[in-house]
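Listed below are the structures to be examined.
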Structure 1
Amino acid sequence: MENFSEISVKELGSLLEKMKKRLSVSNHSQQTIVNYLRAVEYLCKYTGKKPVDTDIDEVTDYLYQLQYHKFRAWRTIKIYVAAEWLLLNQKKGL
């Protein structure tokens, strides 16, 4: 059975481009845009899903992996949390 929630490279590229435009017109700095796009890209690659199909438990698992298995600093994780929060709040329009 095919998993229809899997994200293709083309879909991921389109999603990131839309997010980049929204962040840009929201007057975010270029570095914030780069960091947020990277965070969303990594989450999509981790779950293999479109953001609209990713549930909160999967996001929590991902952040846990970053903190306890990849040993990312808390300030890095805060960037990922902010990006995921922004995406979750905008995902209906993406």
Structure 2
Amino acid sequence: MGLKTIPFRGIEEQADNMYEAVVVMSGQAKAELHERLLDKAIQEHQEEEVDVFDEINEITPDTYEEKEKVTTVAVEKFLNGDVNWRKISIEK
């Protein structure tokens, strides 16, 4: 489930600059995390009962769901070519 060694050739096929590739993957990981948090908040809001604020749902080993890390998902999407980005030119 963890991140495996990534050959530089795979990254170079997607981007000309290694630093640019890292920034793109980082931005994708941030977007993946934001999407997960948003989905969780929506799900909790839909399941929430009115006027019940004193109950806290505890996560037990039986209900724990292990997900892939957002960095792993972002790198896989980048290497598969599923991430679109553009360079922003700064004019002086």
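Derivation of every value follows stated rules applied to the coordinates shown; laboratory data play no part. In this text, all values refer to a predicted model and were calculated from it rather than measured experimentally. Cβ atoms are built from the backbone, for glycine too; each structure is taken alone.
Observations on the model:
- Structure (1, 2) behind the derived value 1.15 of Rg/Rh (Cα atoms, Kirkwood Rh): 2
- Given -17500 for helix-only ellipticity at 222 nm (-39500 (n - 2.57) for each DSSP H run of 4 or more, over all residues; to 500), calculated: source structure among 1, 2: 2
- A value of 1.7 for distance in nm of label points 7 Å out along Cα→Cβ at positions 11 and 27, calculated from one of 1, 2, originates in structure 2.
- Answer label among 1, 2 for the case where distance in nm of label points 7 Å out along Cα→Cβ at positions 59 and 83, calculated from the coordinates, equals 1.4: 1
- When mean count of other Cβ atoms within 10 Å over residues 35-42 is computed for each of 1, 2, the one that comes out at 10.6 is 2.
- When relative contact order in percent (Cα under 8 Å, 6 or more apart) is calculated for each of 1, 2, the greatest value falls to 2.
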